Structure 1
Amino acid sequence: MKKLLATIVSVFLAALFAVSMTACNGGSVVKIIEIDLTEEEYAFILPKGSELTDTINGYIADLKSEEGLNGVTIDELFDAEAEGTAENLGEVLTEVPAGADRSEYFVVATNAEFAPFEYFQGAYFAGIDMHIAQLFADALGKTLVIRHMKFESVIPTVAGTDYAGDSEDGTAEPPDGIQADIGMAGLTVTPKRAEAVSFTDSYYNAAQRVAVLTEDTAFDECQTKADVVAVLNTLTGEVAGAATGQTGYTYLAGDNSGTMGEDFKGFADVFSEIKQYSSIGLAVQDLAGERLRVVVGDKFTLAEAVNGING
């Protein structure tokens with residue numbers, strides 16, 4: 001894990017350098033405030049009582065070890081994404097074939113709009129989580145099936161319940177029973193979600209950060225997350241943005257359940273609107289188009305989106 005943390009730090013330093021260089025060349029429109037606002041853990045989700053729990057946790061331990069899972073470590077997966085050398089999975093089933101023996105397939109629920117964890121390269125799945133999914137399927141001796149869906153549908157699909165905690169309007173259609181063996185979608189561990197599904201051991205330590213236009217100097221003197229929060233509280237009447245169901249939106253809107261901690265009091269009484277997007281990339285596009293004042297998202301994913309916008 002020490003190497004993993006070092007890799008992540010290097011990724012963000014590289015992202016910051018890229019933003020700074022493009023700003024010098026006059027092409028940059030967005031920057032990230034390099035201060036963590038939260039401390040979170042990402043994990044995968046399983047149906048309650050899943051027989052795979054111990055097995056998957058063992059695979060996660062293998063990924064974190066020097067030997068890896070089938071010779072692949074989680075550090076290597078992060079390194080490949082950081083260096084731009086990661087490949088996509090190629091052809092993958094998106095549904096279990098009709099009439100097939102369900103037990104022969106490893107079905108993953110995801111929202112492939114969260115680079116570098118899960119995203120599309122053309123028509124193919126790519127990202128850290130998706131490569132882990134393939135490793136899991138191979139280790140289990142099963143055929144991988146990846147079901148792409150809205151983020152707020154991932155937990156209901158795995159839980160087999162009408163969990164609506166990640167939906168925009170607080171409602172959700174219950175699925176017809178459990179429709180996936182595992183959910184892999186950059187999911188933050190929270191007590192509320194744990195009421196519906198079982199979390200695996202964590203595999204990534206996450207944090208939320210703020211992105212603004214490069215010419216926005218409001219945050220320039222910030223040294224701590226308290227400084228950033230103080231500035232956010234001055235943005236009365238401005239419009240903020242984040243991805244639907246993701247932790248960045250909860251950070252902005254506030255956690256009504258009270259289970260996320262002190263960092264999630266929210267800014268609903270500050271901003272005139274907190275817009276929701278299907279991906280953090282779309283939110284950053286609107287920020288670059290000067291339709292938002294701030295965007296909040298996972299620091300790794302936010303860096304990917306900002307680098308994509310700045311070119």
Structure 2
Amino acid sequence: MQFENDIKAVDALHQAYNNIKAEIGKVVIGQEEVVKSVLISIFSNGHCLLVGVPGLAKTLLVQTVADVMDLNFNRIQFTPDLMPSDIIGAEILGEDRNFKFINGPIFSNIVLADEINRTPPKTQAALLEAMQEKAVTAAGQRHILPNPFFVLATQNPIEQEGTYPLPEAQLDRFMFNVLLSYPTFADELTIVKSTTSNNDIKLKKIIDAKQIQYFQKLVRNIPVADNVIEYAVKLASKTRPHTALATEDINKYISWGAGPRASQFLVIGAKCHAAISGKYSPDIEDVQAVAEAILRHRIVRNYRAEAEGLSIEQIIKNLF
């Protein structure tokens with residue numbers, strides 16, 4: 001009986017994913033793989049880093065996801081003068097002469113951290129602490145963030161002057177690093193036609209916060225074969241130079257590999273990828289489908305790889 005209920009639940013997640021994707025597609029043209037990655041990170045209870053040049057609808061995508069999933073949404077524009085209190089909030093002296101805490105914009109279900117690399121490390125750390133702990137501390141008091149809570153951060157890869165790149169240890173807190181590319185010619189035609197007219201698109205709310213939490217638990221409960229878990233752990237282990245499973249290319253081109261968190265995300269991501277694809281258990285192809293976005297920001301190339309023009313994506317694909 002429980003098995004039948006689990007099958008129905010996975011079918012419900014598969015249907016909800018298709019409905020959400022279709023609804024988002026009314027506003028965000030193209031970028032199907034990006035939308036898929038963002039939704040997988042949400043159902044896996046992870047955070048997502050979106051990397052792309054300006055004008056690729058990163059903000060529109062995040063806002064549309066929040067609308068369709070009936071979640072609270074706040075956007076924080078990161079600047080060099082942004083302070084931690086601007087994000088998490090601060091205590092103020094009220095009319096009754098008592099201090100009270102005023103919530104900052106981080107108290108939301110979805111937080112868009114726009115150009116996260118534009119603010120100093122002290123402010124980045126305040127956000128990244130909230131990502132890990134799902135809570136913030138101010139004046140010695142711990143404040144729990146809303147549930148569900150997701151950070152979708154953006155970075156501009158071409159303008160690096162005056163930026164503060166995230167350290168590898170902080171990048172590791174993001175489940176996915178997703179690259180946004182330019183739209184195809186056909187997609188851009190559709191974008192221009194739809195955004196230069198008076199079309200007013202009304203979006204339907206497909207699911208809500210409680211359903212998202214239910215699906216997050218469901219993803220964790222999806223069974224996975226031992227050989228799939230072993231494949232995921234071996235894949236992460238192969239990226240670590242001068243270890244037992246490291247390949248010749250890894251020893252030659254990589255300075256640092258992915259840690260155990262990558263193995264965890266590979267399994268959780270594979271479970272979610274299988275479920276939204278209508279499968280009841282993940283296989284090795286599901287691990288490979290999420291591997292690039294999970295490993296991309298956890299592997300550090302050395303100077304030799306950069307000199308030879310070898311990309312992280314090529315290195316990862318050679319590990320399959």
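When helix-only ellipticity at 222 nm (-39500 (n - 2.57) for each DSSP H run of 4 or more, over all residues; to 500) is computed for each of 1, 2, which one produces -10500? Structure of origin is 1. 1.3 is what came out when distance in nm of label points 7 Å out along Cα→Cβ at positions 39 and 71 was calculated for one structure; which of 1, 2 is it? Traced to structure 2.
Quick check: 22 is what I get for relative contact order in percent (Cα under 8 Å, 6 or more apart), calculated from one of 1, 2. Which structure matches? It was calculated from structure 2.
Once distance in nm of label points 7 Å out along Cα→Cβ at positions 239 and 271 is evaluated on every structure in 1, 2, the highest one turns out to be 2.
Each value in this text was obtained by applying a stated rule to the coordinates, not by laboratory testing. Here the structure is a predicted model, which means the values were calculated and not measured. Cβ atoms are built from the backbone, for glycine too; each structure is taken alone.
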